[in-house]
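Student: In the part that follows, the structures are each spelled out as C-alpha cells.
Nothing in this text is a laboratory measurement; each read-out follows from the coordinates by a stated rule. Keep in mind that this is a model prediction, so the values were computed, not measured. Cβ atoms are built from the backbone, for glycine too; each structure is taken alone.
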Structure I
Amino acid sequence: MAAPPVSTLPWLVRRGALGFWHELPRSLVAGLAGLAAAVPLAAAMISGAPDWMIAAATVPPALALTGLARFAAAAARGEGPRLAMLREFDPVLAVLLAAGVSLAWLGLASGGAAALAATLGGAGLLLVFPYALAYGALRGRQGLAALRGGLILVAFRPSWAVTLVALGWLGGFAVAASAGVLAAVVLPLFLAVTAAQTIGLLDEIDALQSRR
C-alpha cells in the first residue's frame, strides 16, 4: 500500500507522536524541565501574589517553551534531539508569549468588555503561538519573524490550527485527569505533533511557490 501524502493530517499527527516515542526518555526529561520552569508561576498564583509578579513569572515558562519547541522539532524530524537544545531560547518570542498570556489573564480578571477582548485574544494565542514556536524552531526564525510565520500558517490552513487547539485541550484534560502526572508527557508530545504539522504545511507552501 502506498504511503499517504505527507500533507495528510492524521499521518502528520502520527509522525509527531512517533518522533516523540522514539526519543521517549529524553522527551520526558525535556518535559520535566519545562514543568520546572513553571514552578515560580504556579507558586505566584497559589500564593495570591500581585498581578505584576504573576505576569513576571510567565516569562520563565515561555522561555522554556521556546527551547522545548526546538527539541520537539528535532524529534519530529527524526534528527535525534539533544537536551542542550532546551537552552536555545528565543527571548523575543518568549516575551511576546508571556505578554499575551498576562494581558489575557488580566482582561479575564477585569470582567466586562475587557474579559471579552481577553477571550478573543486568548483564542488567537492558542491558534498562532504553537505554530510560531514550531516555525521558529524549524526555520531558525526568532521573535517577530517566528510570530509572522505562525500567522501565515494559521491563515493557510485554519482548520489544522483549530484541530491542533482541540488536541491541546484533550492533552489538558489528560493532565487534569492524571492530577498532573502526565504533564511531562503531554507537553513535548504536543509540541512534536505541532512540529510535524508545521513540516507538512511548509512542504506544501514550498511546493506551491516552486510552481510559480
Structure II
Amino acid sequence: MTRFLYDQFSKSYLEELLQPLGTVQVAREIAGEVREVDVWFSPKESVDAAEVSRLGLLGRIAATPAILEPFRNATTPTEICSCLLKLLEIRGEYERDAKRNQQKLTESSLPMLWILSPTASQSVLEGFAVSGDETNWGSGIYFLPRYLRTGIVAIHQLPKTRETLWLRILGKGRVQDAAIECDSFSLNREIGGRLALQSNQ
C-alpha cells in the first residue's frame, strides 16, 4: 500500500471505529501556520461500555480527547517533533479559549497525542526519553515525559491479542497481515469487509 493510500485508509479506518465513541474530525486544521492533525477525536460524555471494550486498546486511547497520527513507515525524529508542534499549538488554542471564557484549564482536559508507528527503533525511543508502562498498558506503548501528553505506539511490539487487533491492522507487512488473518470473519462483519480489500491495494 502506498503512503497516500495508507494515509486515506488510516484516517477513514480510525474515523469509522471511533465515531460511536465521540466526535471525529479527519484532517483538522490548526490555527496559525497551516497545519492539520490526521485524526482529532473528542469523546462523548457517555459512551457504551461494550463499544469501548470492542475496540480494546484503541477504546482506551479514545477515553480522552486525542490527536491520532498514524504513519505508514517508521516515524523519524523530525516527524515526531512535527507531531509535538501540532500538539503544542492545540494546547495554545485550549489555553486561549480557557482565558477568554475565564475557565481553569486542567492537564487532564488537554488532548493526548498518540503517534501510531508500524515500528520504532530503540534509538528514536531513547532520543525522546520515553518510558513504558507495561503494567497498565502492555508492551509496545511508550510515553514521553508527563507534561508532553504523548504516547508512541510501536505497533510491531504490541502483543498479538484481540485487545490490540484494531491497532495492529494499522501495522505493516506481516504484522498487518497477521492481524487481518487473526479475526477476518469478525472484521468483515464489523466494518463491512472494507479493511481486507484496502490493505491489499
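Student: If FRET efficiency 1/(1 + (r/R0)^6) of positions 94 and 174 (r between Cβ atoms, R0 = 25 Å, to 0.05) is computed to be 0.05, which of I, II is the source? Before the final figure, lay out the partial values.
Tutor: On the way: I: 0.50; II: 0.05.
The read-out comes from structure II.
Student: Quick one: helix-only ellipticity at 222 nm (-39500 (n - 2.57) for each DSSP H run of 4 or more, over all residues; to 500) came out at -27500 when computed from one of I, II, so which one is it?
Tutor: Of the structures listed, the value fits I.
Student: Computing relative contact order in percent (Cα under 8 Å, 6 or more apart) for each of I, II, which one ends up highest?
Tutor: Going through I, II one by one, relative contact order in percent (Cα under 8 Å, 6 or more apart) peaks for structure I.
Student: Looking at structures I, II, which one was mean count of other Cβ atoms within 10 Å over residues 110-117 calculated from, given that it came out as 11.9?
Tutor: I
Student: With FRET efficiency 1/(1 + (r/R0)^6) of positions 22 and 126 (r between Cβ atoms, R0 = 35 Å, to 0.05) coming out at 0.80, pick the structure among I, II it was computed from.
Tutor: Only one of I, II returns 0.80 for FRET efficiency 1/(1 + (r/R0)^6) of positions 22 and 126 (r between Cβ atoms, R0 = 35 Å, to 0.05), namely I.
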